[in-house]
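The structures come next, written out as structure tokens.
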Structure P
Amino acid sequence: MPNFDASLFEITQVSSTVTVDDAVTFFKEHGIFYYADANIAKQVERFGIQPLRDPKFLREFTLEDPRLARILESYEAIDTYVLGPHPGAFYCYSVKPNQGHANQAIVYVWTKRTRLEFFPTSHTGPLQGVSAANGLYQVPYPWCRKKPWIQDEAEKERLKEIPIEMDGGGVLIVHPRMTFAVQEGFAVAYGCRKRDAGDSDT
């Protein structure tokens with residue numbers, strides 16, 4: 001894992017210093033990419049929620065940030081679910097390391113005002129969690145605070161939860177093991193895998 005630069009994670013987007021050409025590598029290294037896009041809420045209002053539950057609908061969104069499109073161009077959505085707020089509870093899609101995760105991504109399309117927090121680099125090491133009613137794994141907050149995936153004690157102290165705010169909705173792309181909390185907001189989530197990657201366990 002490269003040295004973590006928290007300045008690249010702004011409150012509403014991954015810093016614009018990360019270019020379109022950098023976007024895929026950035027997502028591969030950091031396990032997260034996001035952008036607040038008020039257009040998303042407008043598109044949801046126009047289409048309605050029900051069509052969004054079709055995995056193929058992910059391709060119908062017009063994304064304001066071309067970096068998101070660059071990341072997603074090699075993925076296809078294979079399933080969907082919905083996710084709402086649960087303040088203070090941290091979740092991830094999978095707690096077990098799996099080689100197949102390199103070919104997977106979860107895309108959350110936030111349909112209205114959203115507030116999130118995530119633990120940077122949490123996708124890189126050991127996680128503990130229990131199956132939750134929303135279909136994800138809930139990772140205990142004390143476990144997150146201990147950051148067992150980080151070996152350097154000074155780095156553990158330096159890295160804190162990073163907030164994200166999307167006043168009019170937006171898009172969040174995460175590695176299946178990235179751990180985050182939804183303080184406010186509602187999303188349709190698309191489970192994606194790279195084309196021609198084949199089936200893999202979660």
Structure Q
Amino acid sequence: MTGWIVGAVAAGMLAGHFVLPAEWAAHCGALITLGLCLILFLVGVDMGRQGNVWRDIRQAGARVLAIPVAAAAGTLAAAAVAGLFLPMSVKDAMAASAGFGWYSLAPMLLADYSPSVSAVAFLSNVMREVFAIVLIPILARRVGYLECVGVAGATAMDTVLPVVVRATDERIAIYSFVSGVVLSFAVPVVVPAVVALPF
């Protein structure tokens with residue numbers, strides 16, 4: 001599956017650069033949104049067909065929240081360590097990473113704080129989504145299904161959800177969706193909280 005994903009992205013880049021007219025670029029966003037909605041609809045159909053989605057949530061209980069909490073803590077801890085070796089402060093590294101993959105919101109929240117940190121937040125969160133799409137099939141085979149959900153961050157509920165479902169199974173879809181929702185709600189809280197840290 002990883003090969004198909006990388007191949008599709010590479011083919012799209014080549015087509016966009018050499019083949020498709022520039023006017024098509026204006027419609028790419030709408031087509032991506034429609035395609036994503038269709039994929040998410042089909043994932044929802046598949047989850048509903050299983051007939052045990054809500055039972056799985058009830059059985060998991062509070063454990064379903066362990067994944068987003070661990071993903072958030074791991075992200076911030078890794079960013080803090082990275083900040084010790086990068087030409088930016090620990091606080092700035094943590095603030096940039098606190099988007100948890102939501103690359104459109106995190107830069108906006110950081111724009112007034114620091115344009116450079118905002119730019120880093122955009123790039124790092126885009127890279128998180130891309131790496132998640134590429135690495136999840138590998139992690140599912142070699143590490144575990146639930147670990148795949150944490151890698152996706154906030155994107156586990158939308159763009160990366162189909163990849164998670166394809167690489168794992170339908171049961172993991174609910175963990176992925178809940179994790180993505182929790183982390184998405186956390187971004188507008190965690191980013192300002194990190195910025196407000198007194199160091």
Structure R
Amino acid sequence: MKESAIKWQADERLMLGERGGKKIEGFDLGNSPLSVTKNVVNGKRLFMSTTNGTKSLEKVQNATHLFAMGLPNRKAVAEKIISLKRENVLILGSGWEGSYSLEDSLAAGALASYFKQNCDFEINIINDELQAALALWDFWKNDILKCLKTATHGKRLTSLGDYEDDLKCCSELDCLDIVPAQVERGVIRAS
């Protein structure tokens with residue numbers, strides 16, 4: 001990623017990244033959603049590297065359609081996926097260093113729940129992981145922030161500093177109309 005980024009002029013790019021929740025040395029921004037404002041990123045190419053998300057996106061970058069979703073843009077991404085009328089949809093949570101993460105399962109359950117409530121066609125949940133994610137969503141949907149704070153990752157961030165506002169931002173549901181979609185292999189653009 002860094003090799004690709006340095007090919008761009010410094011005033012035309014931003015490098016965002018974290019390892020273990022901490023900003024990567026030499027990068028412009030870390031992983032805080034609050035630092036990625038229109039004023040900061042407008043007109044720039046963003047290069048992002050994270051502990052878990054980047055690896056997950058690389059694993060599925062050959063998909064016909066690839067979207068990035070969090071709770072704030074769940075509805076926008078779900079509606080885009082519904083409009084494509086695809087027979088199969090893979091919901092992939094990044095996890096934490098190759099293992100389960102509560103917040104990614106919560107988001108997967110939130111997306112699946114949206115599909116079940118808003119599709120005019122039958123939704124078949126074909127694995128236990130997504131069944132569990134739906135149950136998790138049903139349990140926590142009325143207190144998302146508490147779930148994020150309960151999660152190991154939320155506790156890890158809290159131990160690194162004051163991430164309360166970041167967690168609040170990430171717990172907001174359906175408040176963004178942004179659909180980050182892969183437009184070419186390895187390049188995701190918001191629309």
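Here is how the numbers come out for the structure above:
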{"item": "Which of P, Q, R yields -1.47 [log10 I(q)/I(0) by the Debye sum over Cα atoms at q = 0.29 Å⁻¹, for residues 87-150 alone, calculated]", "result": "P"}
{"item": "Origin of the value -24000, where helix-only ellipticity at 222 nm (-39500 (n - 2.57) for each DSSP H run of 4 or more, over all residues; to 500) was derived from one of P, Q, R", "result": "Q"}
{"item": "Comparison of P, Q, R - label where distance in nm of label points 7 Å out along Cα→Cβ at positions 55 and 135 is highest", "result": "Q"}
{"item": "Highest-scoring label, criterion being Rg/Rh (Cα atoms, Kirkwood Rh), among P, Q, R", "result": "Q"}
{"item": "Label whose coordinates, when distance in nm of label points 7 Å out along Cα→Cβ at positions 103 and 159 is calculated, return 0.5 (choices P, Q, R)", "result": "Q"}
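FYI, it's all coordinate maths here, none of it is from the lab. What you see is a predicted model, and the numbers here were worked out from it, not measured in a lab. Cβ atoms are built from the backbone, for glycine too; each structure is taken alone.
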